[in-house]
Each structure stands twice: as structure tokens, then as C-alpha cells.
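In C-alpha cells below, several structures.
Read-outs throughout are calculated quantities, based only on the coordinates presented, and are distinct from any laboratory measurement. Worth saying up front: this structure is predicted, and the values here are computed from it rather than measured. Cβ atoms are built from the backbone, for glycine too; each structure is taken alone.
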Structure 1
Amino acid sequence: MNILLTSAGRRGYLAGYFKEALKTAGCGGLVHAANSSECPAFASADRSVITPLIYDKGYISFLLEYCKKEAIGLLVPLFDIDVPVLAANRALFAAVGTLVVTAEPEAVDICNDKWKTFTVLKEAGIPVPASWLAMEEALKAAGNGSLSWPVMVKPRWGMGSLSVYQADNPEEMKVLAGKCRRGIQDSYMKYESMADPDSCVLFQQRIKGREYGLDVMNGLDGRYRTTIVKEKMAMRSGETDAAGTIDNKELEGLGRTLGTLLCHRGNLDVDVLEEDGTYYVLEMNARFGGGYPFSHAAGADLPLALVLWAMGREPREEVLSARPGVRAQKDIRLLVW
């Protein structure tokens, strides 16, 4: 079985995980890394390919031809703006024998659109930070006491910590909203924001407290399997830099609720903040997130599970089990080729 990781970027470790998974499963095959420019993950993959940009009209046709030529069995997107494009074209890839590991487009939209994250989870009874699309409504809420300062000003279709700001008063909110909007237009966030350009900035109550990450793992059938819980100890550019696995039944239950609600395939990366004993879901990404390596280091092996599921085999329970109390931190290394 050959595997293609798209928008591989700096996720060389995932190429390594999938290479090991193919060996363990005993099925053979190669791991391919794709990106719109040369990237570090190319050094870890068996093969690599430079693709058109994600929103280029030739992107999907290029990948389809590549998957057909290289007999790609599994395609795993690793970037937020890549996921909805590939999710919308799963049937085309299936026709050439490639299974795209994504959620359905509706579930992807709930994850990528932070306003929909708020509205859908709130309706489901899951705690989320109070949010507003209209700055005037947010200011009105601050005036009547239903919103307290500071307030987070962030892209509605954002990723990482790009153009995310903290406003401590109304004047700052107005300035930072404009700065956020300019940041959206000057980056790849502008593509998804085209769906509603007049409401592309979100105003959100800041939650202060401990931060957790969940890896909610579903099978290729969209059925919930397990949740790995990590307490975050350090962040860098919006990505988990240090974390440790913990045993927390309440957060595991939250993961089960989310996995059952979204019926995604593969991994759902969830950011959670705890304040005064309440766990708030901050963001969700329907893909492998920057926090997955901490689950893997503790013994969980979702890449192996994905390979086994694709082969029609059910992994043993321990394949998706992580030991609590495993702490890890990311390092910076230089790749030369």
C-alpha cells in the first residue's frame, strides 16, 4: 500500500510514522510526501512531489493523476485549507483507488469555520467561549456585562496563531479588528474567508486556565474509537511544543461526544481550555494536529490503525492506547540534503 501525505511541510515525523506502520502491518509500500514547494518532510519520505498550490485549478487533477500513476491507497491531508478541498473531491479519488482520510465536507466546515464551531457545539450542549461575528454586538455585550475584557480578536477561518490578538478595551478592539482583517487578506486565510468576507473576523471571550489537547480517533467508517488526552505545557506559534498524556475521564467523554457528533475519519485535533472546573472547546481540526506526536510517543499509533483499517483488518486495542504520564517536548534540528 502506498500512502501520500499532502501539504506535508515540516511533518517529517508523520512520514516516519507511516513508514513504520507499513512495515508493522506487513503490507509493503512507500510513503510519498507532497507540498507546493520543497519542504523538510521530503527528507523523511520515500518519495516526494511538488504540487500546484491548493487553490490552483489544476491541483486536484494533478493529485488524481499522481495517485493513479503511483497506486496511492491512502491520501492523508495535513493542512487546514487542504482538508476541505480534498474532502469535497473524495469520490474522484475513490474512482482511482485512493481513499482520502478526511471528514465529510459538512464536518470539515464545522471545524474550519470557528463561528460554526461555536454555534454547532453550543446547540449540542458543549461549552464553548461566547463568540460574536459583529463587532457592534460584541461591544454591546461588553457594555451590558455579558462579555468581559479581555476579548480575543481572531480570524473566523484561522489557523495556528496567525492574526490572533487580545483586546483589552473597545478602542483596541476596533484597531485590532482592522489589523486582523488585513492579516487575513495578506495570507492563505483569504481563500476560505471568501465564503463570507464581511464577517471573517470573530470576537471571542478569553478563557483563562489550563490548556489541553485531545486526539479524537475514529475509524475509516467514521465510528468513534478512542480519545487521547494531553495537558499542554508550552506552545509555539499556535502549535503544541510540550505536553504530557493524562488520564481524564471527563475529557475522554468529551472526545467521545465530539467524535460521535462529527463522524470524522482518522484524527480530530481538539483544543480545550479549563476555567473554574468547566472544559471549553476552543478549536477543532479534522486532521493530524501538531499535538499528535505526544500521543504517539505515549504508545498510540493511529497511522498503523489507518493502514490496518484500509486493509480490512481491525487493530488490537493496544494500538490506540496511550500510557498516561508520558511527557515530551519538541526539538529543532537541521536537515541537510
Structure 2
Amino acid sequence: MTITYPMAIITAPGRVEFQQKTLVPLGDEEVLIKIRAAAICGSDLHLFKGLHPSAKLPVSVGHEAAGEIVEVGKKVIRHKVGDRVTIEPVIACGKCEYCVRGDYHLCANISFQYRKGQGAFTPYFIVHESRAFRLPDIISFAEGALVEPLSVAMHAVKKSGIRLGHTSAVFGAGAIGILVSMLSRQASGIGSIICDIHPYRLQKAIELGARFAINSQEQDPVTAIFMITEQMGVDKSFEAVGLEITLNQALQVLKHGGNATLLGIFEKLENKLPVNLFVQREISLYGSQGYSWDFQDSLKILALGNIDLKPLITHKLSLSELQHGFEILLKPENESIKVVIMMED
């Protein structure tokens, strides 16, 4: 029997359409997942605006997802029908220098499922069994869809080298920024200073463990952070916005010898930096690309109850309301952080 199903495609800036797809036979090592929840990511918003720097329209959309395995290929050994899983959407070649040494997030030929015509805002998703990870029993499908952004945040926090006693500042209080703040507090024992222009998001960050919240529209974050730190600055900073101004601020607030980690997506491809600061203060700037072996660690801390993802989910909508979900996230007055699309049976 032929099975057809809808898949969300961004066909033009600000426009989501659904195209009918036909379910294809599984490969021997693939699993078919019935998607139960899929979340809108910040990079999805860049796609929706037609401003993503490395993906052109039209394109399928969605990569943060969780669901239930309903069919397995002949040679699948890691999973069975009925398993509740989250999906790691990266496609790595497995053959280049970076993949061979285990750094598959740096794969020379890296891609993502949505760029290959398989977005997650759809009832069905086919993936190699190694890219599906079982969810802890205490984690819902909606929370399971947020394992991907949690893994992005975890990779950045690991990359920064933050440790006990380190102070930190996070620029951007979206889902990624708040997750970075939560993980930084666990790693350092000290709540971060978080900066944004949206009061609702700043308040949510405080509720989830940030030590100070700075509204960048009301005060200069660099001045405020130096006041908070008695003119010392912070050991670590994180840029999770993707703007030239916040990148510069993330560098300016560093202590001598500190480092900034960059994980925002920049729509503007050329940005100016205060280059003399790198020499004068001997600071460093790191890039953080996605995740590598971080899904496993994210699931471990979720299983132990060390991170609560539920407060980040501000809206739950149906698949037919996906367009509205994007529009919610683009309007600050909607007090949104994470919009999750819940699939109907």
C-alpha cells in the first residue's frame, strides 16, 4: 500500500506550504519514526525569513524532533518498534579526516536531513539507526524535541572550557542562550549574567538559574557587566544571537585571558571585530559547530533530572498551525521561547 503524507516546505520568505510525499522503502539499517513532536529552531527562523547563510529556498524545514519507531530495517540492531527516540539530524560522510578521528561535526561534507529533502515538520521521518537515540522514560516527546538544542548548548559550554569558579556572560536569552546559561551554572557553580532585549525571556532566564539579567535596551551591557564583576569582566562569554554588536560585546566583557564562544548564526556575513583586544587582553574567540557525541551526554543529564526543559516550551501547536508558530516567534509581544508542533495520530 502506498502511503502519502504532508511535509512542510518554506517556499518563499514568510511562506510555509505542505507538499505531499510518498513513503519510500526503508534501507536495511534505517528506522521509520512517527514524529510526535517537532520544535521550531532559531535556524528555522532564518530559513523562514529567507536569510539563512547556507541554505536556499525552497527547502524542507525542521530538525528538532522526537517520536516513536514504527518500522525497522532488516539489519537494525539498536532499536525496535515502539522505541521512543529523539533524532540527531546531522548527515556526516564518515570518510573524511574529521569523521575518521571522531569529529563528525566538522565533516568536510556535512549536511542536514532538512537540506536533503527531509524536514521534521511531517508525520514520518526516516533516519539511519545510529542517528536515533532512545528517550529516558521521564522525558516527554515535546521535551525530546529539545534534546537537539540542548546538545548545541552543551557542545558550546564544553568548548569554552568553563570550570568551577568561572564567571560567564551569555548574549541572547532565546532557547539556546538560556540552555547555555543553565549548563554554565552547573559547570561553574555560578549563575551567568544574561543579556537580551526581551523582558519575558530575561525573567525566564532568572527563573532557570541566571544570576543577573541585563536588558540591553535599557543599559549598556558592557558597562553593566563590568560593574557587576567589580571591573574585572568575565572568564567566559557566549554569543547566541548572531549580531555584530553582541559579538563585540561578548569580546569586550572578557577578563584578560578569557574566551568567547560563538554559536549564533549570522545573517550578515562580514562583521567587524575589536582586533586589538585579542592582543591587549590575550583573549580568544571559539566557534562552536553543532554537536559531536553530545546527544548521549544530554540524554544522561535529562535522565538524572539535572536539566528541566519544560519551562522553555511556551507554545504547543498543531502541524496545520506551523505558519502561525513562526509568526509567534517573530513577535516579541507573544512572550515565546520555544514553539513545539505536536503531531496528531
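The table that follows gives values for the structure above.
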read-out	value
Structures 1, 2, by mean count of other Cβ atoms within 10 Å over residues 236-243: label with the highest value	2
Structure (1, 2) behind the derived value 0.20 of FRET efficiency 1/(1 + (r/R0)^6) of positions 124 and 156 (r between Cβ atoms, R0 = 25 Å, to 0.05)	2
For percent of Cα pairs over 15 Å apart, for residues 92-187 alone computed as 68, the structure of 1, 2 it came from	1
With helix-only ellipticity at 222 nm (-39500 (n - 2.57) for each DSSP H run of 4 or more, over all residues; to 500) derived as -10000, matching label from 1, 2	1
Which entry (1, 2) yields the derived value 4.8 for distance in nm of label points 7 Å out along Cα→Cβ at positions 12 and 284	2
Winner on distance in nm of label points 7 Å out along Cα→Cβ at positions 36 and 84 once structures 1, 2 are ranked, highest first	1
Comparison of 1, 2 by distance in nm of label points 7 Å out along Cα→Cβ at positions 180 and 292 - largest value held by	1
